[in-house]
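Read-outs: derived from the displayed coordinates by stated rules, not from any lab. It should be emphasised that the depicted structure is a prediction, and the values quoted were computed from it without experimental measurement. Cβ atoms are built from the backbone, for glycine too; each structure is taken alone.
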Structure P
Amino acid sequence: MTEPEPQSVSAKIAESRRPFHGKAALEDPVVRSRFRERADIILADLRMLEKVGVLFTPFLEIGAGSVQRSAALINNYPVDGVATDISQQSLRDAPYVLSMLDYDQAPMLISCDAHNIPFLPNSFQFVFAYQTLHHFENPIPVLVECYRVLGKGGHLFFNEEPMDSRFRRLLRAKRVLSHPPTRMQRLGHYLGVEKIFWDDGKHERLLGMTEARFDIDLWRKALRPFKLVDVEINRKLKMHSNLEKPTLNAFLSGFIGGNVKGLCMKTEGDAVTGNFRDRLMCIDCKLPQLSRMADKQLVCGNCGRAYPITDEIVRMLPEQLEAELYPQ
């Protein structure tokens, strides 16, 4: 299998330009409903994870968007953590979403690239992502970074990701979901099979974003660094597999595909110690010698690199990517 190319700069630019909702998050009933639904989904997942002994602090969210999931976590559990997204615009929604959900605590906010997470190794106990990994053509470099910043005994959790298959590609061909949906598409949604017969990534692709569909081989390779892997494939069939063992579930997962939810544990490295905020590192020199200057920037005491702070969001990108995404 040929490994996909990394996410293109043009796709990163498109991701960084996702819109700022602002007061619309408070006033638009559709936006409010969507944010509340996402907060409810993670709270249900957290209750399940709590039962199997997953520790949630400190946490790191990849692809946090408008921060509703990190907000739900930090306001319902005695935890601390950081929400990251390449879109500074999306992160600006955080205070509005907190107000809408009647929350008062916010995580640390960092606008960064998931290929370059600005923390030292072994900094977090819990790393999670929803509807994020498929925005990269190749999830492997992102999951390598997640593995790096996790401490020994820490967990990676992801949900609402796709597993593709030849069977699905054959059934859907080039058909895509329309807006508004057709009568047949509404029926497919009611039966829970709409994504088998229609692809749902047209809108994002038109905006220049990546909408990838990983098959079981790529998922297997991406999760291989983790020693304990439990993946649930397909919301209706709920097949569980570690993807590696040649079991019936693994075969059916690769053949049928569907939504993917996974819990993976890191069993090597060092345990998490200290405050994760003290482990924030410079993207250039990889040292945690950052000082806040006049509330407008973080400055590295070793190499002098400055990172801007806007609306309490720290933007930490490699210099070339910073120039491409934020030329101003």
Structure Q
Amino acid sequence: MENAIQPHHELTITKARPLDQHPAAVYLTGLPSAHSRRNLRRYLDQIASLLTGSDGDALSLDWGALRFQHTTAIRSRLLDSYAPATVNGMLAALRGVLKAAWQLGQMSAEDYHRAIQVKNVKGETLPAGRDLTPGEVAALSIACTSDPSPAGVRDAAIIGILYTAGLRRAEVVGLELADVDAEPNKLTIRGGKGRKDRTTYVASGAREALLDWMALRGAEPGPLFTPVNKGGAIHLRRMTSQAVYNMLQKRAEQAGVKDFSPHDFRRTFVGDLLDRGVDIVTVQKLAGHANVNTTGRYDRRPEETKKAAAAKLHFPYQRRSE
């Protein structure tokens, strides 16, 4: 990556600070999840690298020394390399760490308020990933039910919840047995994105798979989804997000389904509900989106409308005969 910012080596601290006095460490510690901390630490490392000519990272940069000219240059450089949504995420992380620097007394209120006056980038990109077809969802279910071990039932329940309830992968592994109300097929999602609780519902065959898994798992309190070893023994400890990712890759290979990400179930969940006429505010609440505009990014209907409109036009072209 070329450096469009003149390196400012004086921005690198010469003596390590205690973590409770380091703006980046204080900011990252206050984030709600390990996933957020990893992502935003990466953003801050990239910003620090730009400012120091690749010589610094989030914990070696003197964030309290940044001024408006630095943050303006950062925004300009990021625009050359990243999509608008990523740039805005990085700027949000920058503002967060500068606020921590101000609160720690490492920059004045005037310098802080000037430095954060960098505007977000306007622009919209389509969400990454793809929609799964009904046939692909069915093939994944068959791959699970063809496995006679408890893992087959567990995996069918996880896939069913990902698709019919639109949960994030971290939310699935965070579920407790006590979060399931089996009679109205209700799930309580605790501490979701932004630390907000919500309720959602598991539909049709997904509910049946969940009930079958709960019968195998037993009634002991603890995580809802647990590891199953190769011998079929259930271990009552929490699965990891990586284990869910690996499971989906395995079932996709068994089912002959082309590559997809766990988040693609969520994308498909939102798109399918909107296609079936569910109002966007209800879908927003089920998905746990803070903003209805986020939900709207997954709406496939405008694309279908545009496709139908384009089909109304005729271009009189005669193909050459062989």
Structure R
Amino acid sequence: MDSRTLIRKVLYFDDAPRIGFNLPSPWPCDLAHAGVGAAPDFDEQRRTEGGTEYWLDEWGCTWQRLGGISKGEVFQGAIAEWDSLDAYVPPDYSLDSRYDEARRIFSEAEGLYRIGMLPGCAFNVSRKIRRLDNFLADCLLRPDLVRRLNDVVMDQLDAAVRKFASVGADAVMITEDWGTQQSLLMAPATFRALFLPTFHRLCGVAADCGVDVWMHSCGNVWQIIDDLIEAGIKVLQFDQPSLYGIDRLADAFGGRVTFECPVDIQRTLQSRDPDMIRDEARRLIDVLGARGGGFIATRYPDEPAIGLDPHWQDVACNAFVQFGSHTAL
């Protein structure tokens, strides 16, 4: 059985013979990823002033970070005032040339399950175009304009889904951080009114193209997991499974969605206790992957960001492979 077939069995709870793996070498990996290529002739206009770096993204947002020690955040949104919305021109995600590298990666990934990476659904892009603090206020004060901006963004994301499907993707993945450590960033009713329709739209386009939809989200999004599943999300990538409770996730959503997780990056890995790390790796496999599928093991890609020696994720990866390679799913 090749990795592509295996991952489909994991996602659809079809008697998968083992869990899925998304681990770096020398551990096994069943996935291949590719993103949308750069826009032709786009200039980031990078500059440094007084130790602070500034640059543009292709959506027209100005980013800022201090001395290269963070990923940065939007300093100035592309639409500072709503009266410029009608004149706003987004990047063109329908250009064939932007998928040449994805085509190459996917063609060389014979037997792997291939994922096209999107910049998010509407929220993760729109909130940057307006800047997050402004945009959260907009969700309450100007919901009509939020919907209009979301539509502009979704037109491009829809095009990207179709293009990824045309170059061989099995899935697309969106990255949207919707939670704090306690709850959703906004009231669930506001999410459902303004953003849930964008998930239905994207998943509908994906279904028409024959591709699955995966979603990463940080924080606690328990309040909307049912909504995401009903919209059509097939995989939820959570870096903090113990924030929810592994048994609680399985009891509520087991058999309905697949989880892709590392050992919890803020609790268990930070313990630096090898027995605790190994125990959680095995619990993720045994509990989330107990229904003929439902679990994919991964590794958090940025140890410096969480202040962690790579050794502790090595412990987790070894445990995932030891316990997940020949499971009685």
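When Rg and Dmax of the Cα atoms in Å, for residues 149-204 alone is computed for each of P, Q, R, which one produces 15.7, 50? The structure behind it is P. Of structures P, Q, R, which gives 2.3 when distance in nm of label points 7 Å out along Cα→Cβ at positions 173 and 189 is computed from the coordinates? Matching structure: P.
A value of 0.8 was computed for distance in nm of label points 7 Å out along Cα→Cβ at positions 61 and 85; which of P, Q, R is the source structure? The read-out was computed on structure P.
Looking across P, Q, R, the calculation of FRET efficiency 1/(1 + (r/R0)^6) of positions 77 and 109 (r between Cβ atoms, R0 = 25 Å, to 0.05) that yields 0.10 traces back to R. Supply the structure label, taken from P, Q, R, corresponding to helix-only ellipticity at 222 nm (-39500 (n - 2.57) for each DSSP H run of 4 or more, over all residues; to 500) with the calculated value -11500. For helix-only ellipticity at 222 nm (-39500 (n - 2.57) for each DSSP H run of 4 or more, over all residues; to 500), the value -11500 is produced by structure R. If mean count of other Cβ atoms within 10 Å over residues 277-284 comes out at 21.1 when worked out from the coordinates, which of P, Q, R was used? Corresponding structure: R.
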